[in-house]
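Bear in mind these aren't lab numbers, they're just calculated from the coordinates by the rules spelled out. What you see is a predicted model, and the numbers here were worked out from it, not measured in a lab. Cβ atoms are built from the backbone, for glycine too; each structure is taken alone.
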Structure I
Amino acid sequence: MPERSTILVVDDETAILEVMRLNLESQGYRVETARVAEEGLRLLAEKIVDAVLVDYKMPGMNGIEFLEKVQERYSHLPVIMVTAFGSIEMAVEAMKKGAFNYLTKPLNYEEMFLLLKQAVEKKRLVENVQELQKAVKNKYRFDSIITNNKKMLDLLEVVDNVAGTDATALIRGETGTGKELIARAIHYNSVRAEKPFVKINCTALPDSLLETELFGHVRGAFTGANRDRKGRFEMADGGTLFLDEIGDISQNMQAKLLRVLQEMEFERLGSNETIKIDVRIIASTNLDMEKAIREGRFREDLFFRLNVVPLYLPPLRERKDDIYLLANTFLERFNERHKKTIRVIPPDLMTALLQYDWPGNVRELENCIERGVVLSRNDTLEARNFKMFEVEPVKRKKTEKDILIELEEKYAGFPNTLALVARELGINVSTLYRKRKKYGII
């Protein structure tokens, strides 16, 4: 292991503590031991520990009571409960109370090493997320954005500078990359943070509805207009209006919107009264705007009015170093939301997550993890619930010895078995004999 992790073992039997110490030290761990739970809690207060193995049955405070104390004081410290073979119900109780996992006696040390590896990685991940959130919050004050990607951190630095101004910004990027999240970060880190943040999805409404949604109307302006209604511009007065997917509005609406952005005034539908506003505009689009301008689908003057500060959000396939971080963050979030205790994303599944291109970006990853949490029936995310790709187990590469044995089994019972094997391998029989001797195949 690149960094030596410290494991605390709590068990009232001295012989077991010594055996556990020897086995754990053979794997490169530092080991602290305690014969009673109270001594274990004292050690946790004095030393940095990465995971705990605790026996359920001990004199005085038992393993469950110890677990509850650890949960109160060190909520992210993984605790693995060790129980007798016949006490599985105790292990289930421990899992419900927040144990990372459990082991039964007699111990399977390979299983123990695997669980400890996963527990230590989980603790470090949680700590890394907390440190990153703290760093991002302190530097950019954007605690809802999870990233360790250089492109994203560079973008956040620009966003931090933009937030302190009233400049109009155009956020560009594929669907699902988090454009609204960036828009909200700009607003809530600006002097307008105490005023409204108002969003409208431009692509979801036809012109007639979009116009009344943006500018409002007076009673009698059209059939069904039974009362005066404020539009989104008025609702956002003093704050920020987020025009989501601005690239999809019609030429007619583009002209009306341009006038409002230039003059910061408008009239409600059916009224001649001019309403002045003070609104910051943030827009977003997933379109190639330059192409839309060349094809005459989008006004160049409106584009320049919106694109004062251009911000580009990279797709998830260009920031794959964030996938591990995001997937585990979503796992924690949906565990809490759906009252689950899923501890592990298996290596095969994580490999598949990293290799997938994520056409739906962060939103698709988030949705997939939530579905996996909801549908999984144990403490591990199940690959079968991820339908957008087939997850193949990592297969050990066959050695030359494996191939020889496989071929000999294939031709067993045939006359001249070795001659058939040699022919399939493209070698002569004498060479095959030498290889069999080399690998101890009798």
Structure II
Amino acid sequence: MRPFKVLLVNCPNRMTRAPEFFPYGLALISKVLKGRKVDVKIYDLNLYRDISGFSKFLSHNFKWDIIALSGIITTYSIQVRLAQQIRDLVPGTLIISGGGLASSVPELLLNKTEIDAACIGEGEKTILELVQAWSDSRDISQVKGIYWKKRQTGEIFKNESQTSIPDLDIIPFPDWEGANFEKYLRQYSSFYNKGKKARKLQRRGDLTTTRGCPYDCSFCSNTFNRQSIRARSVENVIEEIKLLKKNYSIDSIDFLDEHFCFSKKRVIEFCEMILKFKLDICWGTATRTDHVDKELLQFMKKAGCIFILFGFETGSEKILDNMGKKISLQQSWEAFKLTEESGIDALGNLIIGHPGENDQTIIESLDFQRNRYGFLKNRYVEKLDEPEIQMDLQRRFATVSYVVPYPGSRLHQKYKDKIGDLEEFMKKISLKDASHFVVNLSEISPVKLLGYQQILSNPHYWELI
């Protein structure tokens, strides 16, 4: 009897930019399956960007029991196409989808594509239940955490929700080899857009140390993640870093947590262990502006932190309130200033076009940009003529996005009438990021909003206004 075979497909989320992140979540799924002696292969379309090559691969490698597509919400059109290729070439396989897209629009996927089941939220337990049911020739009606459909009738069912994993330390480390980590390291692992210090690093590892977020920002589509934060132990994280350094000689880490500094005590403990074991690693992460202070930043700097990505979002108090950020503009400014003064690059993006946005709120965001720019120029005053410093200052302000009411967000729920047909909307946002204007929710005309995006992201224009 041949082994049970599962193919995991990492879908590209955009085709206009090179791959940025190692498929950490999919590599975890692969390792979990291999622990149960399942024959697993990862086909990384985001890495190779060869859709026609995937069809050829299936033609020559067609004995799969389950093929799982994984991707964020902008992978809809790709998953439609891939699911049809799979059904045509491997008609008997169970096609499932997981990740942000499946959690956000499960019913659309099942109604409009050849996908058989959509996995909601965490996949480590759900994939094992699916494999067990399918290998036993049972239907999947008792598998927790999925939507599924009967092929014969097209009828869609929602199963009981999957329970979250309370202790994240029981999850094995990723299947780095199976996910081609070395190729990412050789070609795509620099910190090109994360500040002047980060650009010098070449072998970056990506990992997460937490799951969940207790906040409810209006534009966030990650409905599953809106829960209390669960964290890996510091010892567990340190062990993973040690293995990455030993086996892959990494020089840096991007912690992909949404809110790394949720616990000051935990971050300080982490920093102390980095220093204790002399890991000599540079790293960066993301967090909220209301969870850093001078003492914490000094610990982080000493332990190798080189950048923090903040969700500034806007320079308008009114828009911050409308977003439900639960932070103040003063907190954003203090976090920026303290981080820079500690020697860590304080990065962050703006989102424009939110409900309530008008000419006045845009001017307030422009003032916030100017203040940050002026602060940095004063810090670099003796080096302003250096090309690298000029380039760094430009890039600091280049990320100004439009608000996109992604399915799963409160904005999408509130503005369904403006958004229109869900499938057409999903096609519009497929393979695009938020730098593409999709729908206007603001009080500003679309033409002016497009102009404001250009102005806010380019310091050269600011002296003219």
From the coordinates of one of I, II, distance in nm of label points 7 Å out along Cα→Cβ at positions 308 and 340 came out at 1.4; that one is structure II
Calculated from one of I, II, helix-only ellipticity at 222 nm (-39500 (n - 2.57) for each DSSP H run of 4 or more, over all residues; to 500) reads -14500, and the structure in question is I
When I, II are compared on distance in nm of label points 7 Å out along Cα→Cβ at positions 172 and 428, the highest value belongs to I
semi-axes √(5λ) of the Cα gyration tensor in Å gets 38, 27, 20 when computed on, of labels I, II, structure II
Across I, II, distance in nm of label points 7 Å out along Cα→Cβ at positions 28 and 52 reaches its greatest value in structure II
